[in-house]
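Each structure below is given as structure tokens.
What follows is calculated from the coordinates using simple rules that are stated; it is not laboratory data. All values reported here derive from a predicted model rather than from experimental measurement. Cβ atoms are built from the backbone, for glycine too; each structure is taken alone.
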Structure P
Amino acid sequence: MAHRLRVAEVIAETADAHSLVLTVPPALAATFAYRPGQYLTVIVPGSGARCYSLSSSPHTDQDLKITIKRVRDGQASNWICDHVRAGQTLELLPPAGEFSPASLDDDLLLLAGGSGITPVMGIIKSVLAHGRGRLHLIYANRDERSIIFAGELAALAGDRLTVTHWLDSERGTPSPASLAALLAPGDGRKAYICGPELFVAMACDALQQAGVSPDLVHVERFEITPEETADATLEVEIDGQTHHLPWPAGKRMLDVIIEAGLNPPFSCRQGHCGACALRLLRGKVDLVNNEVLEQEDFDEGYTLACQAVARSDEVSVTYY
């Protein structure tokens, strides 16, 4: 269930990244209680629902804070950065997500690319304020002007937080080998990675080269639009009716259904939970991310609406 929260402040973090500070009324305090590293889902007019990570910490911040970076041709991120002002309200779903350490006393490796620093910042502040863990952050950006939370990170760095900046303008694009060189060989710490898909892939390879067990690696992926998608027609059976909807290239199926005014089930929107699962009757789709469906689920025709993009001209699905 969505709730309306007031925007108390809008902070320009960089030229293309804004943070929204959100006030939670006492009656919703339990509903919006969260763990460091989780995200909020924002209902954006005309663009459906979008997930944005919390950069605030439940241990240091009274209000919630989400950070949004503009995406080229991104309707939701650009609408928020261009139109949302202090004093307005936004419609949001409660916190969700599993990108959160089980203990704030653990030593952690943190690897972030661009706006991937957002949930990582919540983890950093929580560990330093309420735990005993020691942290090593590797943070990659295009240049110095692109560094989100530059001042906060500089103020927090010290005995328990080591910050290593990787700037493409100075070192070139990072590679798995160059990132691995920044890590201690055989490091036994848990690792948390967040950022664009290419950065996530390089960071995972780097950790493998450094001898970090895959069991210790936790990943949060940001939205990726697969290449070579095309416009399609979506036939969806829901609530006793059949609807035929235009499906623009690259758009997620769930967004198409929501924007048509229908009421499909969903929760995490990240391919983690399976709440949006439905059956594919005809046509082909690709999943941008999937961490819940197994091969036997695919064999029975199930797919995830929140991660599906069209791979055929016509696609038919059912919620029955």
Structure Q
Amino acid sequence: MEILTPDDLKTKFKDPWIAPYKKVITMVDDDQVELVEYHPCVAGSEWMVYQYKRTSDLVIDSKRDGDRHIYHLKIGKANMNLKPSFSAAGIEEVSVEEDEVKIVHAGLAGAGVGAAMCRGMAQGVKRVELYDIGGGSKVGRAAVVTPKMQKVVIGVDDTDTKQEGATWTLANNVGMELANRGFEYIDHVTCQLYPHNPNKTQNCVAIALVFAVEQGRRDELVEKTCQLLKKDTLSEKTAIAVLDGFKVPAKLRTYAEDTKKSMMYVEDAEKVAKEVGVQLVQVTGAAGEIGALAALGLYNDLKEAVKVYY
């Protein structure tokens, strides 16, 4: 076994068949890990997403979004039987030790190259434990070690008025500013709410901002989000809701679906938030709690989040 940092890998492997991944992020929620990889190819690799779920029973789910791979993983070990074309690459092991996550990748030919050298050069990787160098007909195996992070999803609503403003743009600008301050801004999700709400400004949507957060910085993220929103909001009803981790409780999902189809009230939001352990913060008022909480319930289901119910 050889232990190499990203800089070590870049020095040792300068071959034209190395395509470094852009970034690797690992977030932990109880006994599961969410692995986010930014692939070197413009449109990402649907092949990789397909093969990993097919080959390893540690992969609960996998999907591609542009050049980004997202894997939901179980902690543990898998016995993989690699076969060219049919089961060419997968994850052998997922483990969490103190402040680190270790994921062992294995693959045949080009997938083996990706397992070690390509991933190992990415931003966010601490080191790689290189077991076997892939390429050609050989198996490549390596453990990619990354910092243990947590997922924090912040729902935002009611920042505009009937005369001016837009919640989706302000929320994104807040996310970008937080990224400038060292937070990992992963996603921005628009959630359509009840279109017949008489209190809406126009389109009636709320926003979920998704972050990967270093240990110990969660409260700082929430505090700075509130500060930025309070500085620029145009509404006296602005509020946020905060979901820790990537699992959406069933009761929260149901609340979100109901908020898309019917009128909901502050009392409903506060009751559900308390039951599922979601933090609500009134930035300038309470009414925004309704939509902010709903956005959390659908942040991981984009097709349902944008759907309009008549």
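Suppose you compute semi-axes √(5λ) of the Cα gyration tensor in Å, for residues 213-276 alone for every structure in P, Q: which one lands on 24, 19, 9? Walk me through the numbers before you get to the answer.
Values: P: 28, 17, 8; Q: 24, 19, 9.
Computing semi-axes √(5λ) of the Cα gyration tensor in Å, for residues 213-276 alone on every structure in P, Q gives 24, 19, 9 only for Q.
Work out which structure the value 21.2, 64 belongs to, where Rg and Dmax of the Cα atoms in Å was derived from one of P, Q.
Clearly, the read-out refers to Q.
Here helix-only ellipticity at 222 nm (-39500 (n - 2.57) for each DSSP H run of 4 or more, over all residues; to 500) has been calculated and equals -5500, so which of P, Q was it run on? Intermediate values should be presented prior to the final figure.
Working: P: -5500; Q: -8500.
Here the read-out was taken from P.
Tell me which of P, Q gives 19.6 when you compute mean count of other Cβ atoms within 10 Å over residues 13-20.
P
For distance in nm of label points 7 Å out along Cα→Cβ at positions 117 and 237, the calculated result is 5.0, so let me know which of P, Q that is.
P
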